[in-house]
Structure P
């Protein structure tokens, strides 16, 4: 009488795949996880592989494509950083030109018309309430030895603010009165 298992043994051999893991620790880990899930190692591996194969292929990128994408993004980041630096520099120059432009009416004694005070100066006084004489230029980010006219313009604005009664001089600096 033929053995009933003989047919099954032949199909088992045809269905067998050997997988060599990188380490014994990994093999033990897989066995432990399978045991925790109350399944054989074979069933655990089948479920993991099938799950990976059933995932949407659009989510999967080969290592080569990932490296290519990484290189492209790295180049893009580099270009954006360079552009960002250039734009920041341009903004700083334009802000400086605007400060100088707005300061001109305060430098001319014969100026007639409307003068616009520096919003930065007003906000600084409102925020700090008291500003020492020796710190005004650093707070306004001005080098009085290089930006002589701009420094003089701010002093004239402070004089006008004093005339309007918005600030007052103290022995150490100026105080916002409102």
Structure Q
């Protein structure tokens, strides 16, 4: 049994959503993996080698922290939506709409983990950097990775929300 604060199950469930929905075996969709992880990593590595340094990090920290807090509210909403779906006779508990809502919940939970990580990195960056000075290159690269990764996670949430709506309406 893992610790109560372990995020491993959330990460595992997020990775389980990176599958080809049209494949009966639901195999990993490599494009999703590359886009969600390798693209932000490539930007971060490029920033590191080109000595990119973030400025005005306090504003970024405030934005990411508020955004992460709003994601908690969204997670609760998706949870209640999942509960309501079980009571709706029009929707199969094993159907595509229910599956999309489950994946949506997994994506939002993972985005919260990424938001908390990003907020923590930014807190360290702000607290270890003299005011009005740029962050160091390594922590700037980590912030670039994390923020781009968070944005891509939110695009995935948006796409799943639209797919669930379209599925319900058809």
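Compare relative contact order in percent (Cα under 8 Å, 6 or more apart) across structures P, Q and report the one with the greatest value.
Ranking P, Q on relative contact order in percent (Cα under 8 Å, 6 or more apart), first place is Q.
Tell me which structure, out of P, Q, gives -0.88 once log10 I(q)/I(0) by the Debye sum over Cα atoms at q = 0.21 Å⁻¹, for residues 26-89 alone is calculated.
P
Quick one: FRET efficiency 1/(1 + (r/R0)^6) of positions 74 and 106 (r between Cβ atoms, R0 = 41 Å, to 0.05) came out at 0.25 when computed from one of P, Q, so which one is it?
The correct label is P.
Have a look at P, Q and say which one yields 37.9, 125 for Rg and Dmax of the Cα atoms in Å, as calculated.
Of the structures listed, the value fits P.
Ranked by distance in nm of label points 7 Å out along Cα→Cβ at positions 10 and 82, which of P, Q sits at the highest value?
With respect to distance in nm of label points 7 Å out along Cα→Cβ at positions 10 and 82, the highest-scoring structure among P, Q is P.
Using the calculated result -24500 for helix-only ellipticity at 222 nm (-39500 (n - 2.57) for each DSSP H run of 4 or more, over all residues; to 500), pick out the matching structure from P, Q.
Derived from Q, not from the others.
Every number here is computed from the coordinates shown, using simple stated rules; none is lab data. In this text, all values refer to a predicted model and were calculated from it rather than measured experimentally. Cβ atoms are built from the backbone, for glycine too; each structure is taken alone.
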